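Have a look at these structures, which come just after this line.
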Structure P
């Protein structure tokens with residue numbers, strides 16, 4: 001009996017906490033232009049709240065068999081309604097959510113299917129987020145998310161004209177600088193297993209198994225503070241991200257050791273290639 005009371009109070013606290021969370025969300029969402037990082041959370045919280053409240057009542061006060069059946073039926077109907085609303089909502093706004101390897105960052109994308117627009121949301125308050133920017137191209141099919149580092153996420157997708165694009169979300173910096181241009185900061189020679197990246201004043205050359213491709217600076221696009229995307233004919237080919245262990249000198253473009261990560265733009269499963277700094281051109 002004692003354990004019934006303890007469990008009942010725990011469920012009641014959970015139910016009240018979830019209810020307050022929803023009320024707080026409704027109050028601040030319009031005032032501060034914030035949303036749940038994933039729209040499905042709204043309906044999931046509603047379902048957990050009503051289930052927790054019913055469990056609290058059963059453990060604290062008990063209920064006749066008839067009362068239990070009636071209460072459970074009401075809760076079941078509520079859950080079905082919320083699940084239906086969740087399904088319909090996800091049919092209009094497709095949510096793509098991914099948590100970083102260290103659980104400190106959340107990547108949130110919301111694809112408005114009727115409008116054909118995908119918006120990147122940046123998490124500022126835990127599970128709450130604000131829209132930051134729209135992806136530059138209309139997407140079709142699935143999105144592939146790969147965390148290149150604990151604070152760099154690459155989103156690969158196909159556009160309606162069949163081109164592959166990459167959007168990079170970054171959540172930090174290297175060496176304490178609040179912002180810098182990644183391309184100039186990695187000038188020099190970088191080598192990995194069968195891969196070389198040469199960055200100089202003309203652009204960036206990527207050599208894989210003896211096959212080299214040059215990208216002028218007009219075809220290098222920076223995302224956030226930690227990554228660049230190399231494009232050919234308006235299609236993403238490679239992403240280069242600063243490794244977690246790299247250090248950038250605050251007064252020059254000379255990396256102080258560390259690695260960069262080279263990631264091919266493809267919808268197939270693939271991993272980033274780690275490259276080490278080998279020096280600069282004479």
Structure Q
């Protein structure tokens with residue numbers, strides 16, 4: 001089976017599983033479900049930081065403790081805001097790379113970045129899923145990310161000529177990025193008119209573009225981390241995708257940005 005075929009099969013298995021958890025699990029169990037995914041991603045991030053088994057176990061314990069504290073202390077919103085701020089820094093790191101490589105090569109820096117990537121993403125998705133319309137807000141966020149990924153992949157393969165970030169990810173192209181943006185906008189516009197939100201069309205377009213931009217930098221920042229670590233993939237758990245981190249890298253950046261934007265403009269959208 002080709003790599004594309006493996007990607008499709010894996011997606012066809014994982015997407016229904018995630019959607020079932022999103023819409024069928026009560027809020028606490030959904031948070032736990034996301035937490036398990038978080039721990040798998042954290043384990044792989046620790047691998048990129050070149051930690052041994054004991055170091056990985058300690059890092060996972062810290063990650064779990066911080067997530068639980070954020071939930072119990074009702075700090076999910078501030079944590080998501082902090083995560084959004086971190087992605088501004090991460091975007092600058094991607095744009096400037098390979099300048100700053102020595103800084104990102106420091107194990108302590110990469111471990112700290114891992115916490116700022118993983119905990120806010122989990123907090124944001126848990127925050128979004130709460131409430132009557134919560135699952136639909138999470139679905140909208142995921143669909144924007146998936147559409148960006150799919151549109152970027154196929155348009156990039158067909159028309160890609162100009163490199164987007166060659167020092168970080170030579171395979172990504174500007175044409176692919178534009179294809180991903182168009183695909184995400186189509187998804188958002190479909191949901192807008194299906195949900196009767198046409199009056200907020202301009203705001204929806206702005207939110208979509210910002211979430212797409214975040215998802216792209218999420219992908220590129222993970223590529224930066226792998227490049228610094230000298231790794232091709234974060235793991236081998238998901239056929240065609242690599243590791244869990246390879247599959248959710250875009251979501252890790254898109255989720256906190258979506259949570260902050262929807263939290264701030266939710267009243268204008270009627271959500």
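Computed from the coordinates by the stated procedures, all read-outs in this text should not be read as laboratory data. These numbers come from a predicted model, not from an experiment.
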Query raised in the report: 40, 17, 14 is what came out when Cα extents along the principal axes in Å, for residues 169-224 alone was calculated for one structure; which of P, Q is it?
Result: Q
Query raised in the report: Given structures P, Q, which gives the highest value for Cα Rg over 2.2 N^0.38 Å, for residues 137-192 alone?
Result: P
Report task. Consider the structures P, Q: one of them gives 26, 24, 18 for semi-axes √(5λ) of the Cα gyration tensor in Å as calculated from the coordinates. Say which. Result -> Q
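One of P, Q was used to compute helix-only ellipticity at 222 nm (-39500 (n - 2.57) for each DSSP H run of 4 or more, over all residues; to 500), and the result was -10500. Which label is that?
Of the options listed, only P reproduces it.
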Requested in this report: Using relative contact order in percent (Cα under 8 Å, 6 or more apart), single out the structure from P, Q with the greatest value.
Outcome: Q
Report task. Looking at Rg/Rh (Cα atoms, Kirkwood Rh), for residues 41-112 alone, point out which structure of P, Q has the largest value. Result -> P
